[in-house]
Structure 1
Amino acid sequence: MRQPHRFAITAVLLGCMSASAQDWVKYVNLTDRFIVNFPGEPEIREFTYVSEYAANLPAKAYAVEDDSGRYSVTVVDYTNAEQALRARPNDTYRGDDLTSDVLGSVAYAAAHLRNRGGAITYDAWAAVDRIAGHQLQITNPDGSRTFAGIYLHASRLYILEATVPEGWPPPGHFQQSLGVLDAHGKRVRYELDVDGNRTRVETAYEWTGSDEPELDNR
């Protein structure tokens, strides 16, 4: 008798998720060069992000919250990180500061997520369209779960987060939808070998321009 009862609960839950998913939109941002599925139009907050090497960097958080959870994409712009590093008060710029700050940005953001607390249930390398990054899954003290992905491309750091209530399924509709765009609005995808060498490859989807450009490897 208990098995049908569990099925009924699952059916109701999936029914709620399906109804909610009808309101999802494919959100495209050409300025910060990303595309993602959101459950509605996001609110946008601009703020200053302090990097590992104490550079003050411009950042934007795009977020939507509803009954199914909170979904956000934070974009940190490292494109002018050298100037920001040189502007640090009472500090001397060192030649490897820029490389270390930018390439270490994924690990630094992951450390911040770990330090929030909760039980980490997944913590490993990941990639989106073969753009290397890191994923974490955290069970929070209130029972909710946070699913995070962090990716770096063209000196922009993308921090993808979804926190869903206790007992809800993973937010795959959001997690798997992230795409990074190039300067022309073309989705970026690579082939990646075990040494980290990558080669840009053509995609047949999510081109947001009017004329087909040559591939931009930035």
Structure 2
Amino acid sequence: MRHRFFVDTPFAAADLVTLDAGERHHARVVRVHEGEEVEVFNGRGAGFFGIYEGDAVRLTNAAPDREAQNEIHLAMAIIQMEKFELVLQKATELGVRSIIPMITERVELRPERYRGKLDRWQKIVFEAVKQSGRTRIPEIEESKTFEEIVQRDGDKIIFDADAKQPATGNRQPATILIGPEGGFSEAELQAARSHNCAFAQLGPRRLRAETAAIVATAVTVMRR
């Protein structure tokens, strides 16, 4: 796979785009050679191949579109930090448009454990974008309560181990909700029903929260 570089500006074919200090350092670390073909992306959906010319890249032709065709947002309960960050990485690789840290009744992590983590989380997402070949950097939204999320516009799909109804399969933007290890409370499930959320399950076994998030994201991206 070609080396990939992030350039935070609009660009088009034949442009000469200059790499910033961080990306120039990356080029030296991975030993990119003068005249080597590389890839450039801007984090907002544009990607081009180009020829490396010192501290810049001469763009040639558009790179393949590797973004998911449908807009999927992941509302993930705030679980133990190492597991939550694994979900950030894998959901980004799978193509989500945004990730919403979600506060539910059964979230056990104290707020002070995850306050101030945004910069770290954004770095994890950015590295996953670079590795996976995506051209769009998913947004990490401010943390929201379950009640706030079920009132969002668009489809909402609650993945619950005891769900009986299948999720819808249309092509509208969708937010998928994954609870903590203890699952959603009965009050939360009732609130979801009152806001016309769809329900789905991931088979007969109860998965850990981080596993459920990864599988649910993959299933939703492929189904829609």
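Of note:
- At a computed 20 (relative contact order in percent (Cα under 8 Å, 6 or more apart)), which of 1, 2: 2
- For helix-only ellipticity at 222 nm (-39500 (n - 2.57) for each DSSP H run of 4 or more, over all residues; to 500) computed as -6500, the structure of 1, 2 it came from: 1
Taken together, the values in this text are just the output of simple stated rules run on the coordinates, not laboratory data. Quick caveat, the model's predicted, so the values are computed rather than measured.
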